[in-house]
Structure 1
Amino acid sequence: MLAMNKFKILGATVITIAASVVITSCGHDKRSTGWEYAPNMYEHIAYDPDQKNPNFKDGKTAQLPPAGTTPVGFVRFDYPNTKVGYEAASLEVKSPLTAADTAGAQVLFVHYCSPCHGTKGQGDGLVVQHGYPAPPSYSKGQSSRGGAMKDLTDGKIYHTITYGLNAMGSYASQLNPQERWKVVMYIHHLQTL
């Protein structure tokens, strides 16, 4: 008899808990997510990069690194963004990659360069079709700094990708040095077409 009472009490407890769960889960605001277990996971106290930040004089959260520092994983390119630096890079800078290291070069070129230069490097990308000036063809065009585009050296191409030239902006923040070298190698392939 005592065991039977225990089962009745246990059964009544289970039914009460199940009924209370069903009742409390229905009929409330359907947009409510319920209790917040760890609200700091989505209501963080850190500033987003595009938010104003009173901790800095200029009010920006996204700050440039201090002058003369090199981000982790990046290699310094000690040629200034000048015509002299461009010419010096042309003479002194050579690609550290071999033909075996260029896996993915075409994909990088298509993603970052083809919107302007076109998939074959002929200066016929999508932005040209929307009225922007066409960049010169890698195989037939003339460089704005003099000479044929097909004769551009490793250093000149790498310098241009790093700093940008004319309407082309810098890709140093989008492509790490090894990816830039892969693009250089692929441009050399396009110069022969």
Structure 2
Amino acid sequence: MIDPYEVLGVAREADGAAIKSAYRKRAKNAHPDTGGDVDLFSRLTTSYELLADPIRRKVYDETGYDPDLADTKDLQGLVILETLVNEMILDEREPGTFDPVAAMRRKLTDKVVSARFHILEMERHRARIRNHLDRMARKPGTDVLGRMLRARGQTISDAITKAEAEIITIEQAYGMLDGYAYEVEPAEVKDAAE
């Protein structure tokens, strides 16, 4: 996630005039028409637009999130975390009696392990298909079985690629949990309160 304050080089308390001034100063050097960096200019403009809009700025300040500043991996990670946050909200246990952040990490770790196991299984099947193809003589004319086996192998390869991308997304979501901790009440305090 891009930090618009950092991109523009302004403090979080900066007023509209300071934000506009910082944008103009930095955009002047980054503008593509003057030989500047297109990507930097785009980030500057997006950051300025966010901070110039009071509603978007308020949402960003409160959540640290803005869809225009998020990269695709972040958005995919947020979708995964959204599901886990919903599970945390729906959990009937009393807050403080369990660690929902640790539970999220465990669930994400379990998803990665499951996806890796699934990849290993698919690789085993793909290797079996290759072995069959190596042993099978081609039928003259149309090679129906060969085409079917190659198509199946390609489908498995595509599924492996998809599972590998899913692991990257899950790891992105896991990384978004870095720095979070949750305070769980010690058992003695809970027992004394009852």
Structure 3
Amino acid sequence: MQIEKTPLADCYIIKPQVHHDHRGYFFESFNALKFKELTGITTDFVQDNQSFSSYGVVRALHAQRAPYAQAKLVRVLQGEVLDIAVDARLDSPTFGQHFAIHLSAENQLQLFIPRGFLHGYITLSKTSVFFYKCDQFYHKQAECGVMYNDSDLGIDWKVPPADRILSEKDLVLPRFNEVYKKTL
């Protein structure tokens, strides 16, 4: 397992060491001891989630409020997505910044998203199967989110607006600056 820093504090790309042979391939998708050694972060994943989406489906930008905030380890099992992490931690040097990465079944990359981040993705292939681990259980009362296309965030979703498919809930989320206000 190799770890690569992203421009966002505490957010990491994980590259597995893939072993290929005549039967196919094998890789260790996560190892808590190696992850802690390489990042200094201890995590205990307690819930796994999986979703299926078609081209243009946007699932974004979501989080859970403290004390139920979740760290996530995300990857794509089938297809390709543009994955987005937004640092919403008021005390972070990268507050309000985002990072985008193409995750696919082919590249087998994973993204570790720490607690306090907003997260979302859009399916770029015909379909995708998206899988993620969480270090906190889902709590409906702690749900929060912001508008995925907030111009203040400046995210390029790579899919024309006419082809984007959103849930009713995601269409009425507030802007980032309405939810997250950094005081000086």
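Derivation of every value follows stated rules applied to the coordinates shown; laboratory data play no part. These numbers come from a predicted model, not from an experiment. Cβ atoms are built from the backbone, for glycine too; each structure is taken alone.
If you work out mean count of other Cβ atoms within 10 Å over residues 84-91 for 1, 2, 3, which one comes out largest?
3
If relative contact order in percent (Cα under 8 Å, 6 or more apart) is calculated from each of 1, 2, 3, which structure is the one that comes out at 28?
3
Once Cα Rg over 2.2 N^0.38 Å, for residues 12-59 alone is calculated for every structure in 1, 2, 3, which label goes with the largest value?
Going through 1, 2, 3 one by one, Cα Rg over 2.2 N^0.38 Å, for residues 12-59 alone peaks for structure 1.
Say we calculate percent of Cα pairs over 19 Å apart, for residues 76-155 alone for every structure; which of 1, 2, 3 gives the highest result?
Going through 1, 2, 3 one by one, percent of Cα pairs over 19 Å apart, for residues 76-155 alone peaks for structure 2.
To test your reading of the models, identify which of 1, 2, 3 gives -24500 for helix-only ellipticity at 222 nm (-39500 (n - 2.57) for each DSSP H run of 4 or more, over all residues; to 500) when calculated.
2
Out of 1, 2, 3, which one gives 1.58 for Cα Rg over 2.2 N^0.38 Å as computed from the coordinates?
Only structure 2 yields this read-out.
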